[in-house]
Structures are given as C-alpha cells and as structure tokens.
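What follows draws every value from the coordinates through simple rules; no lab data is involved. As the structure is a computational prediction, the values presented were derived from the model and not from experiment.
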Structure 1
Amino acid sequence: MIEENKKENISEEIDRANEALRAAILLFEHRFFNDAISKLYYFLLYYIRALLLTKGLEPKSHESALRLFGLHFVKKRIFRAIDSHVFSKLMKYREEADYNPSYTFTKRDFIEFRKEAKQLARNINKYLKDKEYL
C-alpha cells in the first residue's frame, strides 16, 4: 500500500466512523439503545481500522482488529491498556446488543460508552494528525 493510498483509506475509515457515530446518536435519541450501542462500536472499529492502516495492517475480522491494536499500539505503549479495554468492552456489548434479545442497554449505558469511545477516537485522531495521515 503506497503512502497516498494509505492516507485516502484512512480518511475513508474516519468518514465511516463519523457516519456510524451520527447513526448511533440518532438511534439513541429515538431510544433504540441496543442499536445505538452497536453503531457506537462500529464508530470505534473504523477508528481502530484507520489507525492500523498506518502500519499497513488490514484486519479481516473484529477480533483481529483488537489483537493487532494491542500488539502494534498498546504493547508498544503508543496507546494505553485501558484503550484496548474500551474497544474490547464495546466489542462484547455490540455482540450482546445484536445477538442476545434478552440483553437490554439503558440511556446511561450509552452515555458512558459514548464518552469512552469518543475519548479513544480523539486520541487516535491526534495520533493520525501528529503522524500527518490526516
């Protein structure tokens, strides 16, 4: 992947992330909390994918995105272990929201998760800008 393509692909992932966040907020405002949690996870996934592209990495699954983030960014102390935990937690909750009909999220859950996800996204965005990918 050449540098120009890398920057374009990163930008596309960020655009997808922002669209997912807008969808999450709309779902939240209409009290579809489980679906809002699911979209919030995708917001963060797209940010993680953008970050991984800086290393030329293109994960083929949700789990590999988490594993590669941990290996290339957390283990090397570019990001904190808590950042990996935030992503892992949202991944788990997305699965509950999508596949477990008895699991119910609340307004408070979404607000807390959104705060954590947006903070991690801001940190990733800062990294991308500092490294001149955005």
Structure 2
Amino acid sequence: MKAMEGGVKLVLIDDDEGVLRALGMLLQALGFVVHSFSSAKDALTCALETASVDLIVSDLRMPGFSGEDVVREVRARGSRLPIIVMSGHATATDIEALRSLGMNAFVSKPFTPDTFVETVRRVLGTGSSKNAA
C-alpha cells in the first residue's frame, strides 16, 4: 500500500473499539486525518457541523444509531459527503437498501487492509476503478 497525500479528513465510526483503533491506525499511517467515534450521533455532529471532512466510514450494526441511520441523516441534510458502510452481517437486501439511500460503497467484514484502502481510494477518486461491492 502506498501512502496517500496528506490532508484527506474522514470520520470513522464503529462501536468495536478494536476495529476503530486498528482502522484509525491504518488510515493515519497512510496520511489521512482520522476523527474516530464509537457513537454515530457524535460522529455526525463532527462530520456535518464542526469539521470539514471528505469521507464517512461507518459500521452498519451499532446500538442506538446504525450505519443506515448515518446514511439517512447525512442525505436528509442535503450532504453529498461520500459514505462507506462496513459490516460482517449485512444481507444483499441490506446493501441494496443502503445504496438506495445514498451509500457510496460497502465493505464486507472481515476484509484485508488492501481491500479497505482500495475502497476508500476508489470512493475518494484517488485509486483504481475496481468495483468493491
């Protein structure tokens, strides 16, 4: 994996602290500015109200406010901010519903660091055009 140009800011949301920490470290090592949250509601405040971010990456299944809720809320506020949702438990119906709400990409857990970074780069328009479903 090559390092990216610095300055790309993203909000990372996952209720699993281990996943949050590992992905945050990976992305920071590649030059991203990462705002990590275990709470989707706090993340949305950061992404939509207080920080200028380029991407949201969210887990799908979280207590209280889900990744689907994140996509729905971001789009309801009129934001075109790219959103990647990740899950190890999503069905094809879940993924299709997320796409119809405005999700940009889905990553199935478990994934390799290369697969994850490839998806992030593709959504940001800085990587290859491979399609990660």
Structure 3
Amino acid sequence: MENIVLDTNCLIPSIKRDSIYFPIWEGFMRNKYCLCFTDEILNEYEEIIALRTGSPEVAQNIIRAILNRTNTKHIKVYFRFGLIEADPDDNKFVDCAIKANAKYIVSEDHHFDVLKTIDFPSVNVIGINDFLQELQSLA
C-alpha cells in the first residue's frame, strides 16, 4: 500500500458522493492507499470542509473517519524544507510527503510545480485525475 498525501483541494471533491472524484474517498475507505497527514494538514482539512459544507459536524466526522482508519500515518515533521516560496502554507504537504516517504502528493495547486525543478529532496506530485485513474486501475 502506497503512502500518499492529499492536498485539501483534492480531498474536498472526493468526499462528495455525487462527485466524479468520490472513488478517491472510497479507495481510502477500502484501504487502497495510506493517507499521510500532519496536525497542520488535519486542521486545514477540518477548517476548509466546515467552510465549504457549512457544517462543523460534517468536518468533524471526516476528521474522525481519517483518524480511526488503519491505513493512515500521523506524521510528525521536525524539519521544514521551505521548498515552495510562492505559497509557504503549501509546504506542510511537502514536508509531510518527504517525512512519510510518500509516493506523491495529489494536488491541483500549481504552486507545487516548482518541485519538478528540485532534485533533492525529490517529491512527486500528480493531479487528481491521474490519481483517480491510478486508483481505478487497481480495481
């Protein structure tokens, strides 16, 4: 099972049952990948889900589901690489991916494109459609 880091912009559409990206959440619930996160990432997930759904309860339920799964890794980051200068807030995903030895970060954020120009530490990023396609090929 591969370690991955999901950017918030990819988690949000995956939790909606009527979304074409719902199979990403289903894949998580069926142990098809290991979701790696830090406290900072969880806090962002909860904040944005509550904002987008208008329901702190929905956000708390999603966070609880993540925390109660066996296919997660709660990562403690002790070193900050600071690889993304355009939006330093995105570095929490990068640092988590490096520490977790994640196969990649799934993101639609173009600030992550800078990672393609950095040899070390190597961090792979794929878009949500590519990740969805990869998950569907595992079925």
Can you tell which of 1, 2, 3 yields 22, 17, 15 when semi-axes √(5λ) of the Cα gyration tensor in Å is derived from it? 3
Match the computed value -25500 of helix-only ellipticity at 222 nm (-39500 (n - 2.57) for each DSSP H run of 4 or more, over all residues; to 500) to one of the structures 1, 2, 3, and report its label. 1
